[in-house]
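K.L.:
Listed after this line are the structures, all set down as structure tokens.
Each reported figure results from applying straightforward, stated rules to the coordinates on display, with no laboratory input. The shown structure was predicted, so the numbers you read here are calculated from the model rather than taken from an experiment. Cβ atoms are built from the backbone, for glycine too; each structure is taken alone.
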Structure I
Amino acid sequence: MTFELISAEEWTERCNADGEFIIAARHWNGGIKIISDATTVCIGIENGIAGVYRPENAKGLLTFEAPTATWEKQLAAMPPRFFNDVMANMSTQSGIRRDGDRLAGAQYYPAAARALELLRPIDSGAREQTNIHNREGTVDAPVGRYVHLELEGFDHRVYFEETGQGGIPLLLQHTAGCHGSQWRHLFEDNRITDHFHLIAYDLPYHGKSLPPVEKNWWQENYKLRGEFLRSIPIKLGECLDLDRPVFMGCSVGGLLALDLACRHPDKFDSVISVEGALNIEGNLEGMREMWHPQVSSDYKARAMEGLIAPGSPIELKKETGFVYSSAWPAAFLGDLTYYIEDFDIRNLASEIDTDLTSVHILSGEYDWSGRSELGREAHEMIKGSTWSEMEGVGHFPMSENPKVFIKHLLPILEIVRQRRSGTS
């Protein structure tokens, strides 16, 4: 069967009937043009309403061009790896090229990305339920508290949530620009909490960890540096009197896990690096729209969806983006200073002693940033480490699809338990 794009008329109808597109396209004047080898389809947008008229505002026109073979994968009902989202495709140079005003491209990326999704076959089937909805009056397991940590000479009031007291201490580090709620699903699984004392903390300037009152933080650009970041779980462990805790982090936290195994093996019994690598290449200048006065937080939220697997539950996919959209605007780009510029253990990883600190690496299949190839490379460099690829999940496995993530996590936690008890 020959691949064909739908008509502009049908595309317009789908866009104007879609609540997500309507909200994302508010105030947009311009249009979207799709170019393949065989055809071009274009719709105009006036004040957020799609039409088959020709776009007159060139600044607001976004063009996406790719070979027909690329569009066939990109617009499949269940797209393959890195064809699940236009951001994923462009970031991995998988065939789509975008033309148009750069600022407008960021301002209306959520609407454009949704419009492209609406070119896919209409799914009339019932979607899988997440089975995480509790009855009214249910009280979730974690209890939130604050602890004061002296970091770089300033008092930081750091928020953390915990459950499973009495078990093996397990510190949980969230991703860039987020907070500890990403780990909430682990707190409700007694296969974990029966054996581990979970402690999910918010980095300073994130979530409920407010900036230090003694510092004029608003007068300087926020940039997360390695020395500061590494000091937080160490200080937290000391202040909470934790005996060589286990550390697990994702993304920024996944890199931090390997960083701690390199530089502070005496402090942590084991580390679990989710979406970890030896080094992440990138260009912060190319990401400046992530913190721009004319770009809303919607852009961060929708861009993160490109890192999520297409089969992850839609409500958890949107929840993951919601956390990004509600963060302090400077936090995400500032955290990427560590992720892209500071972190590099390519010359140190081979020296990690997994007898002192065991190392376990988990990589999501659909993650185009901390790609599974990078996780496997780290595993091959770190003698005695473990690695596995998690099929069907992306960059945020613990929040986008906890059912799949926990399936991969439980065997690692069992290894950690055996090591801790001396039975491994």
Structure II
Amino acid sequence: MEQDRIVLTPFDRARLETGRRTAQELSDALGDHATSVEHIGGTALRQVEATPTLDLAVACPSLSDLAAAKDVLVGKGYVPAADLGFSGGVDLSPDEMFLVLPSPDGGSPAETVRLTLSGSRAWDDCVALRIYLYGRPDVSREFAALKLKLAAAHPFDRAAYERGKDEWIRGALPVARHWSRLGKTVTVTVDRPMGSTHPDRPDLVYPINCGYPRDLVIPGEKRLGVYILGVPHPVHTFTGRVIAIIFRENGEGVRWVVAPQGREYDQARILSEVWFRERDFRSTMEHLFHRSVGMVVYRNTASGYRFLLLRESRSQGWSIPKGHMEFGETELETAIREVREETGLDCRPVPGFRREVSYPIPPIYKKTLVAFLAPTDANPVVQPEEISGYRWVSIREANRMLGGRRFVELINAAARFLENRSS
């Protein structure tokens, strides 16, 4: 196989559709020898530049099925990668196989297929990484930037390019393995029920039920702790939905947060429930339900009401001043703080106006925005790291500039409130 130049191109929907179609065709061809076929790799992700090669992973129920699947693929023109001197950066266990479909021009393969066992760590990692990168566009962009840098530094050295990718993937996988469990159902064995005392700290009484997954679902995790919210009495076991994952820094471990199906807890509520223990650690949290609080800031001019819109540096979209609640804050306190931090304005909300809108953020998140209404006569002084500009706009201009129906509904509600109050 020729050592051709590594060329990365932006996301192509046609390649995504080809990958899905190819996965279905392989699934049909393999029949009972495969429990699942997944399109993975850069061509399956919208935020990642990729080579034209389609990467697929196949889960087989047994070693005999894996061997049979290999025979089926060889019959369709796939070749064991080792026969071509191509590794693709894949470290295989003894229970795996890696095949490629050579391209007609002898360059990079048209497809790669990784055969592995259902429920194996390799299979779980393939799926978890794809879910993580799809659900976290910011992490996908980081990965894309690394790939572009590696391709520029090693345009004809695929081994060096793959080594650089592998190093990044190894660092991302510990987070991806947990992140991919968000929204999933898990059964928890409770070993520290509500009202019990910590075995090493007599002063620590558990205000909620705590335990660990009945079946250890994260390979390599020594002891995975779980906080159970929404259960007001001691229990021995509990089945619920993973709504958040807390990553403690410096190797202090990971904690899942589980709640009854249908119950929503935003980041501030979760933190208030687990603070009795997490106050002892530095940590970050991934969570399903996001709550932001902000203000529709306005001024009354001779030409009518004008509303303040901010241009966000990262997305370049227009929005109102807003941000996440911090532990111990009320909604009003968050709104006042966020306006001050983003604009330098000291605004106080008018009584009687509070609006709440909720909307999904694919693939798994849900966001709720709470907005108050506040007047000002001053001009903002924005922080360029977060806000690249601002404009005072009419309600018609706001409707044109704001992205999303829900933001439009919010600012229209503010305009109606002001008109009704002045009439």
Structure III
Amino acid sequence: MLRLGTRKLLDRSFTSMGVISIALLTAALLILLAPMCVRGLGAYVFQGTVEFRRVLLEKFQRGDRDELQKEIAATTAARQPVFAALAAYRKELEALPVAQRRKIKPEFEQVRAAVKELLGPLPGEEVPLMMRGQYGQTRWDRAQVKLQKVLFYEDYDFSGGGLGHKVLKPRVEKFRGTALEPLFAYVEKNAEAMLAPQLTFYGRFLTDESYDAHFFGGIGPEVLGTLYLTLGAILFAVPMGVIAAIYLVEYARENKLVRLLRVCISTLAGVPSIVFGLFGLAFFINAIHLSPNKSVLVGSLTLGLLILPTIIRASEEALRAVPATYKQAALSLGAGQWRAVRTVTLPAALPGILTGVIISMGRAAGETAPIIFTAAVSVGKPLALWQTLSQPTPALPWNIYNLCSEHVAVDEIRHVQYGMVFSLVVLVLLLNLTAIIVRARIAKGLRS
């Protein structure tokens, strides 16, 4: 028997350790998630340029056309000196001897390319086929990066010995005394007049389709695809998991077969998710031909199998936690076993079962590996409900990975990546919050 003083000391020690653990976990989450959320909000709130408002009007038919025409006229007038300087220098270049022109022209082409990235196609030029070449910079933060590219070029300084280090040198030094010299000072001074940045709240980022591999638009198809996959997995796994748990707790006799089943369920809960993805591909697509190729249906079933062991174990524990007297009272009143389970035991265990569902829902929404082989594509349109039976879909977990690792212009769309991460975190929190509220209401109803 422990003395009372020793017991109190141990209780305080364990309580302090629990509080410290929770504090450390909270701090780690804040350190990890805070920068992601701050940068993710940049996909929704930012300084949008006149080019962004052009995209909204021309691709999404949103905005005031008359007001935008006035803005375009003002920014076009502000850009004219830049275009005039480029045209004047081209004439100067054509008048130079061939050898000298060949030496200088690459530098001039770099300036022209940088201006086109900043402001869009130059007057008189053919409009590029790719959408990213049809507009200037839509965000002021990216415009400042392109502005620096116009004003400076990269070189290496070897004055300190060794391999040297990268430095930025003004481009204007290469064009002193030419018609292009005034361009650099003018661009630096009038960048805002040429792009007209305004504080913008782009709430439709969550629902708009993307254009040109996420250079423009939003993440609507990815959000919808994630919801389809998550809810589909829950609809498949919850009934099967609860039924399996009821059988194991209420009907199965304790023998070697049942013990083996429990060991298998526990083992499946620890299998790497990539294995489930390969199983979904091999079984649902190649073996039974549930769909001709990747589809939301196959992805949902695969995710359902992934979270099924968790739901079974959580449901088992919830059913066992119901006092045996509840069931005995129902049986003594003449109810059959199934009626007692359905009307007494299962409702009493429902809050615990929903806890397992909440945990499983968050995992299903964030899994990447299982849907790589079964459901996810890099780009695609939003799917109608009936299309989920045979069509693949973009999804936030896969597209976050895809944009970070395989996109040809990863730095240009960094805000989209963080916006996807932020949206996925919020989506999972909202799904969990909804389930928690439902669980709390059910628990309150049972207490009353």
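K.L.:
For the read-out Kirkwood radius over Cα pairs in Å, a value of 22.6 was computed from one structure; give its label from I, II, III.
P.N.:
Answer by label: I.
K.L.:
Taking 19.4 as the value of mean count of other Cβ atoms within 10 Å over residues 60-67 derived from one of the structures shown (I, II, III), identify that structure. Walk me through the numbers on the way to the answer.
P.N.:
Working: I: 19.4; II: 16.1; III: 11.0.
Among I, II, III, the structure yielding 19.4 for mean count of other Cβ atoms within 10 Å over residues 60-67 is I.
K.L.:
Consider the structures I, II, III: one of them gives 3.0 for distance in nm of label points 7 Å out along Cα→Cβ at positions 76 and 340 as calculated from the coordinates. Say which.
P.N.:
The structure behind it is I.
K.L.:
Comparing structures I, II, III by relative contact order in percent (Cα under 8 Å, 6 or more apart), which one has the largest value?
P.N.:
Result for relative contact order in percent (Cα under 8 Å, 6 or more apart) over I, II, III: largest is III.
K.L.:
Once mean count of other Cβ atoms within 10 Å over residues 52-59 is calculated for all of I, II, III, which comes out largest?
P.N.:
II
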